[in-house]
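Every read-out reported here was derived from the displayed coordinates using simple, explicitly stated rules and does not represent laboratory data. Remember, predicted model here, so these are calculated numbers, not experimental data. Cβ atoms are built from the backbone, for glycine too; each structure is taken alone.
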Structure 1
Amino acid sequence: MKHKNNFRGYVRPIAVVAIMSALSIVLMMLEFSIPIVPNFLKFDISDFPAVLTSFAISPLAGVSVCLLKNVLHLFYTTTSGVGELANFLISTSLVFPAGLIYAKIRTRKGAMLGSAVGALVSAMVCVPVNYFITYPFYASVLLPMDAIMGLYQKILPSVDSLEEALLIFNLPFTFVKGTVCILLSFLVYKPLSPILKGTYAKKTEKN
């Protein structure tokens, strides 16, 4: 019986990660542009399942969702994996701090603190990731840097450097994106957490 319970204990987290990864890749493909940022910055809520997993299972489980989502997206990549690497780094910087803090402080305040820290960290991480990884690749393969800057300047003509563009556009964009994913997690966490954790099944068996 003990071995059976241990087996169940491993199977459920793996199953949750697999299901949430599949949901994440679907949500990632539903990305769209918004008019207040350049059209190559796509808004999606694919980190929402990873945040939910990080809260319900563990921070590492949430990171696993981020990893599998981007591995699956490699089959559809147009950036030779560079976009997926950047997405993984930024997503992880949202999901891991949020889940880690909540794991230490398992209260609503802990969840809110972890969420705020995660959203802020991911927003800050997006700047060096884009500056050193994403944009150099885009500039060498897709669009020259002048063309990339031109897309920013169509919205705000006074922007005259990539660093400034990332701070004005990408940083708040990433923060809002992370915050939306976290808010969605807050909305559904309470009803879904017993299912994700397996406590719902245990209560049913007892009844």
Structure 2
Amino acid sequence: MPKGLLGRKVGMTQVFTENGELVPVTVIEASPNVVVQVKNQEVDGYEAVQVGFGEVREKLLSKGQRGHLAKANVANLRYLREFRTESIEEFKDLQPGDTISVDIFAAGDLVDVTGTTKGKGTAGVVKRWGFSRGPSSHGSQFHRGVGSSGAAGQSRVFKGRKLPGRMGNVRRTIQNLEVVRVDADRNLLLIRGGVPGVRGSLVKVQAAVKA
């Protein structure tokens, strides 16, 4: 069984541990994921299991997506993701249509959580990179500007220069987060700390690779 599944970020709350410690946790709702395809080295060139999450109306899927899901004889699913492995032995008992639920994890497990960070729109260098402000008085006319862009003799801006631009809305993975509690009855995972994304966004939870 792969140690990974898809879910939605519900939000943050706090719980008490058995020793009375107050712990901030992120609640992830992960209804049972459906196995759509099991890939192997001979046919696909690598070992992986593809799972689906979140039912959706058929008209919102492309023709290719509908055919792919119909071949596996599963419901119309909004999200498809893969969990790779070095050994197909982990997936040998899985068949399309099987489900994977939150009980593959237990309290104390370490996981990596992947999501898309909050989008902040176009931002200047003070907000985006933490630049210092310029003088605030005496008519300086330089308060939140970029400043020098590099050497004048080169007549160009060097790659990697921190400039204004789009902030957030990027894929990020937070590693080695602890599973505080598993609520199999309500399909909930309580994970210590914050995870990327807005409330309701898709997150991918899998066993920590550096645990």
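List of remarks:
- Label whose coordinates, when relative contact order in percent (Cα under 8 Å, 6 or more apart) is calculated, return 30 (choices 1, 2): 2
- Test item: helix-only ellipticity at 222 nm (-39500 (n - 2.57) for each DSSP H run of 4 or more, over all residues; to 500) calculated as -2000, pick one of 1, 2: 2
- Once mean count of other Cβ atoms within 10 Å over residues 73-80 is computed for every structure in 1, 2, the highest value turns out to be that of 2.
- For the set 1, 2, ranking by mean projected area of the Cα convex hull in nm² places 2 highest.
- Across the set 1, 2, mean count of other Cβ atoms within 10 Å over residues 17-24 reaches its highest value in structure 1.
- Between structures 1, 2, the calculation of volume of the Cα convex hull per residue in Å³, for residues 81-192 alone yields its largest number for 2.
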